[in-house]
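Colleague: Multiple structures follow.
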Structure 1
Amino acid sequence: MREWRDIHRQLAGILRDAKLLVINDNPADYQAIHCSLLSGLLSQVAQKDEKSKYRTGGGKEVFVFPGSGLHGKAGPWVLAGEQVETTRLYARKVANIDVRWLEALGGDLCRKSYSNPRFDEDSGIVQADEKVTLHGLPIVPRRSIAYGRVNPAEATQLFIREGLVEERLRANLPFFRHNRKLKQRLVREDVKLRCNREFTFDAAAEAFYTERLRNITSIHDLNRLLEQKHAEGVQDFLFMQEADLLERAAEQQLDADGFPDYLTVGTTRLQLHYAFAPGEELDGATLRVHDLVVPHLRAPLLDWLVPGQWEERIQHLLRTLPKAQRRQFVPIPDTAKRLAPLLEPNEEDFLNALSRVVHKELGVQISPQEWDWKRVPAYLKPRIELRDNRNRVVSQGREVEQLLQERQTTLKELAQMQAQDRQLVVLQEAGSEWNLDQLSGWNFGELPKRIELDALAGIPIHAFPGLLKDENGVHRRLFATQEEAEEQTAPALRELLALAVGPDLAWLENDLADLRNLRDALAPFGTVAECKSDVREAVHAFLFDGPWIKSEPEFGARANAAAIKLRNLSPCVIEVVEALLSDHATTRQALHKLALSRGKDGVAELEQHLRTLMPKRFARHIPYVRWADLHRYLRALRIRAERMALDPLKDADKRSQLEPWPDVLRQLQHTSLARAEQQRLDEFRWMLEELRVSVFAPEVRTAFPSSTKRMERFAKQHFEQHLLALETA
C-alpha cells in the first residue's frame, strides 16, 4: 500500500507541474479499481474448477487461501494479489472479477480460434464459432462472429454454396428469382432424359457465382455490390443463362444402362416408368408389377432398380450423418462419385451394401441403421405399382416390402380359399362315409393317416382320418390337416385303450383318491382336483402313447403292452408322487438355508431352476417317464447349493461351463417350432439337465453321456436355422 501511495504522489506531482492534473472527486467503482489491477496482473487470473480449486494460466491448480474472506465464497473467476506455495499452491489477496473485462485488457495476449463456419439463414451472414483464450484459459468459450472478417475467401464460397446455390438465402432479389426459375425449368426437362442433373446444375451455378463475386460474405455485402453495379449501369450482372448451366452439364453423357426401361425377372420384363413431378406421389421411377411376378419378387432387389440414382442417393445419405461422421466424407460429392461405381446389386439391400463398401474403401464403420433413409428424397426411393391379372392397379407406393408382403399374402389367401372351398365340399361329401359316433372299441377297420378325396387343377385334395374325444364319447372323423388329426386323436385313443384295458385301471382311481391326504404338500402345484386330473393324464400317456395305430391288431397289441406296463406300475403312482413332493420340500429347505447366508439374490438362479424342474401342475408338463429322473436332478441341485455355500466362485466357474445352452433353450422355447422340432426340444431340455448333473454333482451320475460338445452337435443338427436367426437378432 505504501508503494502505491508513493507512485500516486509521484504521478500527481508530474501532472501538476504539467498543469494536467484533474482530481476525481468521486470514488472509483469496483470495476475501475480491479481493471487497473488486472492490467498488470493478467497472469494471476484463475478460473474455478471445483469448490475452492481454481486453474491458472499454464494449467496450474491453485486454492483460495483458507484465511481469505472469499474462501468458499469466491466466484467463477478471481484475481490473486499473490500466490504462496506451502503444502498446496494458495492464492492470497483474492478478488472476484468479471470474465468480460479480460478480453479488452488482455489485448494481444489473447488467442482466438475458429470452428464450424456456416451460412446462417436468419441473419444472411456466413458465421463461425470463435473461442478466445488468455494464457490458456477460455475467457470466451464460444460466440458467433462474421466469418468474413477472418477468412473472406472461404466465407465467400460458403455464402455462394449454401446461400445462393442451395437457395437458403432469404432474399427477394430479381437475379435470385430468375436463376431459381431457370434451374427449376431445366430440372423439370430432365425427365425426358431419365436423369437428374440437379447437382451438376448446382456445380455450374457455383462456378458462375465464384467468377463474379469476391469477398461477399453476407446479404449486406451482396446488396452493396448490386447497388454499385446498378450505379455503373450493369443490370444483368448475376443473371444466369441456359448456357451457363448447360455448358458444364453437357459434359455428363447420359448412361443408358444407368436408367433402364425394364427390369427382367425370369422371362418376364417389368416396365420402369419415369416421372419428374416434385412433391407428387409419382415422382421418380415406378416399377409396374403384375400378380404373376409378385410371388417371385423380393424387396431388396428393387433398391437397385436405377443405377444412375445411386450417386445422388449416396450424397443425401452422407449429408444426413451427424457432423462428426460427415467430416470424414468431405467433399461429399466426390466421395459419392467414388463410392457409387463400387456398389454391386446383390441379395442385400442398398444400405447394408453401402455400409460394407464404405468400411472396405474408406475404413469408416457406419452401421446400416445409422443411415437416415427417411431423409432421402422420395424420388430416389423405389416405387412399385401392383396390378392384378386384369391390369387394374390394386396398390402402389414406396413401402415396397410391405406392399409386396401384403399382395403375396392376399394371393396366397385367394389360392387357399379356392382350395379350401373345394376341400370343404369334398370333406362334407366324404363325411357321411367316414364319420362314426360313440365308439366303444376298435370296430371300424383301418385308420390310415391320409386319404385322397379329389383333385383341384391336377393337385390332389387330401383328408386326414382320426379320432375325436368330447363329452359324448369317442368318434371317428375326417380332419383338414394332419397336425389337427394327430392332436385330436391322441387323447381319444387313450380313452379307447383305457376302455380296452378295463378293470385293471380301477386301482388307479382308488390310488388317486388318496391324493387328498397330500393336500398341503400339493399346494404349490395346484388344487387336489387339478393334480388328480394331471396325474391321471400323465399315467395314461405313459401307458398308451406311441406310434400311429391304423388297424385293429395294432390296437390290440398296444392294449396288451399297456396292461403289462400297468402290472409293473401298480400300485406305485401315489408313492412316486409323495416321494417327489418330499424331495421337492427338502430341496426347497436347502435353498432357503443357502439364502439366509448368501441373500435372496445369491440363490435366485437355483430357485428358478427348481421352479423349472417342478413347475405348477408339474404332472401336466413333465412326462411320467421322467419323474424318476427328477429325483436325481433335485439331489444334484441340493449338492450344488451345499457347495455354493462353501465356494461361490467355484460355482460361478462351473456355471460358465454351461454357457450358452441355458439361454439357447429359453430362446428356443419362445420360438415357433414345428411338431417334430418341439419333440427334439424336449430331448434338448433333458440333455441340459444331465449336463448340469455332470458339472455340479458328478457323483449323482448321468443317465447318458452329456457334454457341451454333444449339446452343440444336437442343436446344430435339429435347430440350425433357428440358431442362425437368434444369432442375427
Structure 2
Amino acid sequence: MLIVMKKVCVIGAGTMGSGIAAQVANSKVEVLLLDVVDGNSTDPSNIVNLAVKKMEDTKPYPLSHPSLVKYIQIGNLRDNLNLISSCDLIIEAIVEKLDVKHKLYDSLIPYFKKDAIIASNTSTLPLALIKEKLPEAFGKRFFITHFFNPPRYMELLELVTDKNSDEEAARQVADFMKYKLGKTIINCNDTPGFIANRVGCFLLELTVREAISARLEPFIVDKIFSQLLGFPSTGIFGLYDLIGHDVMKLISDSLTKSLPKNDDYQLIYKDCNKLLSLKNKGALGRKAGMGFYKMIKVDGGNQKQQIDFDLNEYVNVKEQDIPETIDKLYESNEQYGLFFKKTLSRFFTYLTGLIPEISSSTNDVDEAMKLGYSLKYGFFELLEKKIPDGQKFLKALDSKYMVKSLIEKNDWQSKAKYILSNDSATLFEYNNQHIFVINTKMNCLTKDLFHLLIKSVKFSEDKSTNLIIYPGNSKHFSVGANLKFIHEKINNKDFQDIEDFIKIGQTAMMEVKTSSSPIISCATGFALGGGCELLLHSDYVIAHQNLNAGLVELGVGLIPSFGGVKEIFMRFSSNKDELIQALKNILMQYKTSSGDYFIADYKADGQVNMNANNILNEAFKLKLARNIKYISNINIVDVTLAQEIDASNFDHLQHNILGFFQTIIDMKAVSEEQLLQYEREKFMELVKQPLCAERLKQYV
C-alpha cells in the first residue's frame, strides 16, 4: 500500500463537496476547496468561505476536530485555478448536469499535473458519458468516486472504472479512499445510478407510490420495513423525508434520463398528484419541517404526525400492531399483507434482473445496500433467509453470481492460536502478539471478563509481547459495566457482590496500567463508562475517527469507579482550567464526538484511525516501549469548584458529586490507591440510593 495523495482538490462547496473536503482534512491531508465566484460579494471566494464556516455549526459535524480546518485551503474557480497544478487528486462535486460538468473539465485541463487523478462524485451519471470529451491521457485516470451523505459518517464509497482505466491509478485512488478516508470500496459497473441509488431509489419510489395509491398509513408501512425487514427506524417514508423529496426527484429524474425506456424504473416513476401536492405546500421532508411526517409541540412535548392521503392533512400517529414475523405478514390477506407481497415481488424481480448488469456479485450488492442505507440485511440475504417465497427469485440467477464478496475482510482469527477463554472474552496469539477479544453483549464489562483480562496481562508479560484489546465482531469497544448485573444485585440487596465486582474491575485496570507489556486498545463505536476507563488505563489507543467516548456514569446515578475519577485527577491535577473541564465532563455526561477529541480531551497517548476495518492491522504494526504511568502521589491544584462551575441547573446528584470532587481537591495531595478507595466508597454509597435503581431500569 503506497498512498501518494499529498494534496487533494475538491470542486464544488455544496453539501457533498464541503463534506468530502472536510473528510480529507480529517485525514490530515491538505485539501483545496473551490467554487464559482460569488458575484454578490466583495470576496470572490465567499461561497467557499461560508461553506467552511458552516462546518462549525453543521450537525453531524463534518470535521472531527475544529483544529483540522487548517488543512482546508480556500479559493475560487476564477482566480485560483493555478493551485490545481499542485493537487494529486481532483474530485468534482458539482450539479448533476452533463454539459456543466464538461464545461468545467475543459477549463481545468490546462492546470492538471501530468499524473493527476480526476474523479466525479456523480450519483447517477455513467462514467462513459462524463469523461467522453476528456483527452485520452486524462480519461484513463478519470473515475467515479460516489460518496454518501454525510461523507464523514457514511462508510460506503462506490468506485466506477472501465476497461480503459489505468489500473495503477485506480489502485491509488482506492487505497486513498480506504486507508485515508476510511471507506469501504464497492466496485460498480458503469451503469446509471451504480448500485445503491439504482436499487434503493427504485424501492423508495415504488413503495411510496404504491402505498399512496392504496391509501396506506406511512407509519405502519415504515414500522413493517423497520421491524420485519431490517430497515433503520426511518423505514421508507421516513427515509424519503430524510433524503428530501426534491433530492429524490433530482436523483430519479437523472436516472430515468439515462436508463432504457423499457427499464421498470421508467414504469414505476410516474407522476403522483399527492407528491405534487406536498411539493406545492413546501413539504419536502425533514429539512422543511414536514414531508410525509412532521412534528408538532403538544403540552411541552413532541407529537409525531403523518399525512393522511384521503384527507390531505396531517393526523397524529397512533401505535398499531403489525404481524410478528415476515411469514405471518405474507400469510395475511389484510391490505398490508397484500401490499407487501405485491410490492416486494415487483422489487425483487427488478433486483434479480439487475445482475450482472450492475455487479457480478450479489454479496457486493448486499454490502452496498447495508452500508448505504444502514440495513440489517442485504436484499439477497433477505431472499435467502427471510422472504417466504425468496427462493423463486434466486433460482432466476446464475449461481456464478452468488459469489463471495470481493471486499477484503480481516480473517486473522481463523489463523490465530487460541490461548484462554471464558464466556466473556478470549485471548488469542497471532503475529507474535496477543489479542484480547471481548465477546459480551455490547462488549459490556463483567467479572469473568476482568478475571480473564488479568490472566491475559500476565500471560503477555511472561511472553514479552504486546497485548491488544480488541472489540471483536462488535461495532463498539465497550458500553461499560454490566448494568443488568448491578440492577439484579440491587434488587436482591447483594451489595457485597457489587463491591467485589468494583474491586476486581479496579484490580484489572491497574494490572493493565502497570503491566510490563504494552497494552494497546482498539477503540471503535462507543467506549462509555467502564469502556472509557479501560482506554484511560491502556498505554496506547488506536481510536477510530468517529469514536464516542466518555465517563457517563451519572446517567445511571453512579460515578466512574474502575479508576476513571482517579485518572482524571492524575492527568489534570496540575492545571486548574483542564481539571475543571474534565470534572465538568463527568458531571454533564459529555461524550467525545471523535477519536481526535478523545485523544485531546483525555490527554491519551494514541492515534486516530480512519477505517474501523483496518484498526487491528494498525495495532499489529506498533512497536512500543513500555512506559509505566504509575505515580505514588499527586498534588492537586487549588480550586473552588462552586465558584468555577455554574451549578444553577444541577440536580441533587450532580451537587453531591460536585461536593465529592471538592473533597478530593481539598486534600491537596493524594495517592493513586486513595483515589481508587474514594471512588469505590462513593460508588457503593450511590448504588444503594433509589435514584440508581430507578435510572438503571431504562437500560436493562
Structure 3
Amino acid sequence: MKKNLKNLHKTQMISFLVALAVLLLLLLLYITPLYRGLHNSLSDTQWRLFHQPELADSNVVILAVDDKSMELFNSRFRVSFPWPRQFYSIVVDYLARAGARSIVFDIMFATDEIVRQDLGYSTDGDFARSMQGAGNVSLATGVSDKPGDLAPWVYRYNIFRNLLPLGFTQPFGSLFEAPIPLFAQSAAGIGVINFTTDEDGLCRRLPLAFASDSLILPGLALSAFLLGENQSISAFDEKKQKIHFSHGQKSLTLDRDGTFPIYWYGPGGPGGVFRYDSYYAVFQSAVQVMQGQAPAIPFSRYKDKHVIVCVTAVGEFDMKPTPFTAISPYPGGEIHATLLSNLTQGHRFGKVPVLWVVILSFFVMFLLSWLFLSKSLFQGVLAALLILLGAILANIYLFYYQHLGLDILFFAGGVLLASTSASMYRVLFEGQAKRQIRNIFTRYLDDDVIKLLMEDPDRIDLEGSELVGTVFFTDLQNFTTYSEDKSPKEVIRVLNRYFSIITGAVLKHSGLLDKYTGDGIMAIFGAPLPRVDHAKSACEVVLEFRKHNINELIPTERGEIATRIGISSGPFVVGNLGSATRMDYTAIGDTVNLAARLEGINKSYGTTNILSEFAWEFVKNDYYFRELDLIRVKGRSHPIRVFTLVDRYENMRKDMLHVENLFRKAIEIYRQRDWAGAIRAFQEVLEYYPDDKPSQSFIERCELLKEHPLLVDDDGVFTFKTK
C-alpha cells in the first residue's frame, strides 16, 4: 500500500514537472517572432474560413474611383486622375440631397487645383461650398512622427477637448498631405488614414485616434462615425481601455496597446462584403439631377448611408495587405469601411485572456501527462485526441458566435508536447531496476560489485548523480607506429591480450571500466558505489601494471611501447548517457577532462604516470611521489601541481631516495628561473641515474627558456597549448 502510494505521488510529481517544463517552453516560444507568425497565420486562416459578411453594416457603401470611371472620364471629358474638384462638388451635392449620413473622402486634397483653361478659374471654391452645404463631409489627412507646426484650423477637429486620455491614441508630430486650408475649413471633419501593420506586414488593427500635445485627431473611420451618428467621446477608462460615447450608452474596448482589433467580414473588392458603386455612375446621376432629369441611381440608394469615396483603380496602388489578401485585393478605403462598420454595429474581435489559456493549458497538460504515465498508451492518445477535438470545436464556436479568438496554437502545442514528453519518459524509464542494473554494469564491474548493487538498487541513481572519485586514463605510446606493418588480425590479437591484463587489474581493485578508447581505457574508481579509497585503488592499479611488466607485453624492434597513465580525483557526474537506442553508464565533468589531459602530458616528461594534485592529496601519505611541475593544461585557467608515482614507501631504496632528493633540488633551482643552474642540477641527476627521463626533458626546456623565458610565467607555471 505504501509503495503504491509512493508510486502515485511520484507519478503526480513527474506529471507536474512535465507540464511545468512544457509550459515554460511554450511561454518562451510565445514571445518569439516565429510563434507570433504562426499564430497570425492560423488566425488569418480562421478569418478566411469562418467570416460572416451578413454581419456587415449595409448602410456603409463604397463609392469606387475605379478603372472604369477613370477610363470614362478620360474618354468623355478628356481629363485624367486626379480629376477637377468640380467633379467631387457635383457628387457631394447629389449625396447630400439624397440624405447620406456621412460622406468620407479617402483621397488626399493637399494641393490647390490648377486654374482650368475652359473656365478661367479653379473649381476649389465649388468643392468647398458643396462641403459646407452638406455639413457631413470628412476629408483624409496623413500624420508623421516628425515634429512640425500645426495649422490653427487643425484644432477645430480636436475630438477630446476637456480631457486628454493618451492611452488610446497614436502619437504624431505633424501633418503630411493635409487638405488645403480652404477645404479643411469647409469640411465637417478630418480623419487620419495612416495604417499600422504587424511584423508580417499585414493590417489587423488600427489606432482610432492620433495625439499631438493637446490635440487628438480621429482616424478616418472614427471621424465618419462621429459625424454620421452624431456622437462625441465623453470619457475614456484607461484601466479597462474603454471609450465611452455621448449618446446611447455606446462604448468600445481597445487592445492594451490602444489599437482597435478589426473584425473582418470577408474578402474585399466588388462582390465582397460592401456594396460597390462606380464613381462615374453616381456622377452621371448627379448630372441628371442638375439637368432636371430623374437620376439613374435614385436618391433612396444613399438615404442614411455612410458613403466612403476611395480609389480602387489598380494603377493607383492603394491596395493594403490584410488576412484576405490571398483571396482578393483589399483597397485601403475598404479597411476604413470595415472599421466604420465595426463602430456602428458594435463589433469587436476580442481575445480570451492569455492567463486563462495558460491556466487551462497547464491543467490539461498535467492531466494528460498523468494519463500517459499511469494508464495505457491507447488511453492517453485517445484522451489527447478528444481534448484537441474539443478545443478546436470550442475555438470555432468562440470565433463564430462570440467574436473571440482563443490561442489554439498555445493550447494544442501544450497537448502535443505534454503527451509526447510523458510518453518518452515512460518508454525511457519504465522497467525493472534490477534488470536495468544487470544489463548496464555487466560489462563494467566485477561480479562481486554487481551482486552488491543487485541487493539494493536504490544505492545508485542511474539518472545522474554527482560523486567524488578518481578517473583513470591509459594510452599506448608509439602503438600507431608499431601497427603500421602488422595485419589487422595481428593488431587485434595483441590488443586483446594487452586489454585482458589491464582490465583484470582495474576490476581486481574495484574499478569501473568505463570504456575502451582505441588502444587505451577509461576507468572510474568510487562509482557507482561511493568509496573513500578511490585514489588509492587507482595507484594500486599503476603498481599492478608494473607487476605484470605491462610495458613489455608488446615486443617491438622500433623502441619501447609504453603505457601512459593520467589520474585525477574530484567531483564528477555519473549516470546513463546516450539515446533511447544506446546508453552507457559513464562519467563527465572537469575531473574526467583533466585526467585525459594528464595522460597525454606524460610524453612531455618521459613518464608513464601523472597524477593531479587533487589525486595526490588523497594518497600522499600512502606512496612516494615525485613532484614534477606546476602547469596549466589546455581548457583550464588555473594552474595545478602534477606528480608521478614512484613506489610504495617500503620499497624506496637509498639510491632511489638520493635521486629523488637531487631532482627536488633541481626543481627548486628551476623555479628560481636560474636556467643555467637548473641545467647543471638536472645533469647531476643524470650522472647518478642516466635514465631519468624527466631530468632530460627539463634540460631541453631550460635550454629553450634561455631564449624564450616567457614560456614560464612569474609563478613558475608552464602552459601546455595542446592536448
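Colleague: Given -0.68, -0.87 as the derived value for log10 I(q)/I(0) by the Debye sum over Cα atoms at q = 0.08, 0.11 Å⁻¹, for residues 291-562 alone, which of the supplied structures 1, 2, 3 does it correspond to? Please report the intermediate quantities before stating the final value.
Modeller: On the way: 1: -0.67, -0.79; 2: -0.55, -0.90; 3: -0.68, -0.87.
Going label by label, the one that fits is 3.
Colleague: State the single structure among 1, 2, 3 that was used to calculate distance in nm of label points 7 Å out along Cα→Cβ at positions 123 and 643, giving 10.6.
Modeller: 3
Colleague: Quick check on the output: -0.54, -0.85 is log10 I(q)/I(0) by the Debye sum over Cα atoms at q = 0.05, 0.09 Å⁻¹, derived from one of 1, 2, 3. Which one produced it? Show your work: numbers first, answer last.
Modeller: Numbers: 1: -0.60, -1.05; 2: -0.28, -0.94; 3: -0.54, -0.85.
Derived from the structure labelled 3.
Colleague: If you don't mind, there's one more thing I want to ask. Taking distance in nm of label points 7 Å out along Cα→Cβ at positions 179 and 339 as the criterion, which structure among 1, 2, 3 has the greatest value?
Modeller: Top value of distance in nm of label points 7 Å out along Cα→Cβ at positions 179 and 339, among 1, 2, 3, belongs to structure 2.
Each value in this text was obtained by applying a stated rule to the coordinates, not by laboratory testing. Since this is a predicted model, take the numbers as computed values, not measurements. Cβ atoms are built from the backbone, for glycine too; each structure is taken alone.
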